[in-house]
Structure 1
Amino acid sequence: MSTHDAIDVAKIEDTSLSAFYRDMNAPERRTFWACFAGWTLDGMDFMIYPLVIGTIITLWKVDAGTAGLAGTVTLLASAIGGWLAGYLCDRIGRVRTLQITIIWFSFFSLVCAFAQNFDQLLIARALLGLGFGGEWAAGAVLMGEVIRAQYRGRAVGSVQAGWAVGWGLAVLSQAVMFSILPAEQAWRWMFAIGALPALLVFFLRRYVEEPKIAAETLAKQKAAGDRPSLWEIFSPAIAKTTILASLAATGCQGGYYAITFWVPRFLTTERKLSIVGSTGYLATLIIGSFIGYLVGAWLADRIGRRNLFLIFSLGAIALILVYTQVTLTNDVLWLLGFPLGFFASGYFSGMGAFLTELYPTRLRGSGQGFCYNFGRGIGALFPFLVGWLSTSTTLGNAICIFAVAAYALFFLAAYALPETRGRILHADA
């Protein structure tokens, strides 16, 4: 059978969200929980900086655009790290690459805690980004290959929900640390907590195995002396897929980062909430995000990856327009956080499975790692651009302009790409 064989999704008997988990064997469940934990801690590490950005601005007297630059640099570095990690996945294996990336970003989160000025923090965040991007690439490929075609959307999407859990842990850490410590110490402890993911590597080394199709493909390549090159994803046969998938990833991540990076600051400046007072507003956003991930995971197998992207991108555009452009009471704004988080995050549940299914096994790590993290790299400009534009207009306007543009790009690129639901993956050379 070819790489593009597909199951008849209409004949799947159990379409419930949890069906994949009930049908898993022990190795599959260990892989699921390892990747879920990885995404959780990945999300926590990234979201710590947006939560302490106000403190950094006050403490080191930097403007909003410069402060946003640290977020941009993290994402730009993650784009490079994700591409290289994806390539390593195809050269040394998915599990080994995942171990390396987790140790890397955990170490540099700890380094952030000891930064003495903004330039040092900027460098540490850039180095953290290399591992941050690589962890997603390795984990997404690993999960996509372990899970069977009929469950792939739900399983990979459920793992994606770990990001919302990590975001919630970051907000909880903020509420605790800023309540018991002065601000100039609390932000350092939050970065120190971000080093905890390193403990996950011990579990990965002992319990998680390389996917069978990846191991078989790697063995064939070694025997034939035909290893994939870093640039093969741009060969004529697959270049169009790589370009369109990269644009889709740019749109979905640019919109997400424009919102999540600056909404905490939006709440404390334009809505005049305290750091601790804004926690409840962020909580509804995070809960909506978590539910969005789970519903998106179910919809990815139910209605297809492409339809999921189209519906959620339109929903995100509508919600961010209302959230930032309509005069609302704080109570209404609090309630609106749920649907905003739902639509601005839920489509990510389909991205991992979608990118896995677009590429043959020999190029899967490279292709998935490049496309998703190219999107991160260009999307990385959005925190900086929002901060820059906010110096000449309101922060709400700046968030809205870039988020709407990004989600429109996501919609158009997704519309141009094929549906991949139900594709069966095979070992190849």
Structure 2
Amino acid sequence: MHETGTDAMELRAEAAKLDESDVLRDKHAEFAGYGLDEVAYLDGNSLGALHRAVPGRLAEVVEHEWGRLRIRSWDESGWWSAPERVGDRVGRLLGAAPGQVVVGDSTSVNVFKAVVAAVRIARSGGLAALDGGSGAGGGPARGGDSDRDEILVDAATFPTDGYIAESAARMTGCVVRPVPAGDIGGAVGARTAAVLVNHVDYRTGRLRDLGGTTAVAHAAGVPVVWDLCHSAGALPVELDAHGVGLAVGCTYKFLNGGPGSPAFLYVRRDLQPRFDSPLPGWNSHADPFAMASGYAPAEGAARGRVGTPDILSMLALDAALDVWDGVSIESVRAKSLALTDFFLRCVAAYVPAGLVESVTPAAHAERGSQVALRCPDAGEVMAELIRRGIVGDYRRPDVLRFGFTPLYTRFADAERAARVLAEVLTGGAAEG
């Protein structure tokens, strides 16, 4: 290994000291069990760990609310209002005031709703400029016309976002124009109908300029749809403060909602009357039980609903969100940056130069909550790391991804992961 024995001892001691002073250290115990203490679990950016409140809550939902109350639970157990109630809990972590987030469907479905709605908004008056001078915020409409026929998409977008954007473009008579995320502000023009950007790049962990990109696009009357899958629950997003119009994201990563847990959709309050969903369903009708043949959209965030809510996974997510009670997203961000800094320092100390290359930005303002390392034979390396108890993931062709979930990831996990990575890369013996 690259480090001296003294270096390793010092880094382990530093990790122990950092864990002892961690203001979130007690949160780890809420995820303890189920083998979490037996591995360094650094894949929460793909699937979050199980919170201890979830199994009991699911048992209650299945055995009592479904098993005994049955249909009565739609009213008596609050099932019907769960998408908005849970949405408000998610919204708090996104910097969104109540009444703007609805939980349901998948990220892909919500991307489709949001992109099509964004195009329709752009063509029917455009967005308000951030100074309140036009569009939905009051004053004369600007930029809304049928000449807007381009959907700008982050060129490095998560594949499903690109697929959905292509479908939305076909539906609306647009074309998709891939643009590097950092260049989108300069690419917005008279033909732009909507913009779709990933807040954090899923491969590299690079954090995009949400505020700046939103401001430039909105000044031109163009809605931006932000994909928050890799930032929700990992860092401050501040949707309301930045005047974001539309956003989507999943809840099974840093929000620990469980596999396939429902996604969320954010629609800024003043845009809600103009949110024209391409998927109108009975759950988003103004009077669902009227069973009217004509569609009339509900008021508020509820018009982002489609069909019957997925209650079991919705309420599992609701229970998982209990871990956030009393936690500030700022403290989570501070620990995230400290963890990723420490991990990169341990990698530099343990791994001989030239064996790996970090593709995650060093600057805090450009980093999400993961570290991506490029190395040859990355798939085989990650398989061996997992065999040795370091659980990250691999993205083709050559990227090792390590996600850091501050609620349960410890500095000792970061140190151990870097040390075992060095052993694997240099042919060292596996440790118990």
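Points worth noting:
- Answer label among 1, 2 for the case where distance in nm of label points 7 Å out along Cα→Cβ at positions 268 and 292, calculated from the coordinates, equals 2.2: 1
- When percent of Cα pairs over 25 Å apart, for residues 244-387 alone is worked out for each of 1, 2, structure 2 gives the greatest result.
- Computed over structures 1, 2, relative contact order in percent (Cα under 8 Å, 6 or more apart) reaches its largest value in 1.
- Structure (1, 2) behind the derived value 21.0 of mean count of other Cβ atoms within 10 Å over residues 340-347: 2
- Highest-scoring label, criterion being volume of the Cα convex hull per residue in Å³, for residues 108-219 alone, among 1, 2: 1
- Origin of the value 22.7, where Kirkwood radius over Cα pairs in Å was derived from one of 1, 2: 2
- helix-only ellipticity at 222 nm (-39500 (n - 2.57) for each DSSP H run of 4 or more, over all residues; to 500) derived as -10500 - corresponding label from 1, 2: 2
Every number here is computed from the coordinates shown, using simple stated rules; none is lab data. In this text the structure is predicted, and so the values were computed from the model without any measurement. Cβ atoms are built from the backbone, for glycine too; each structure is taken alone.
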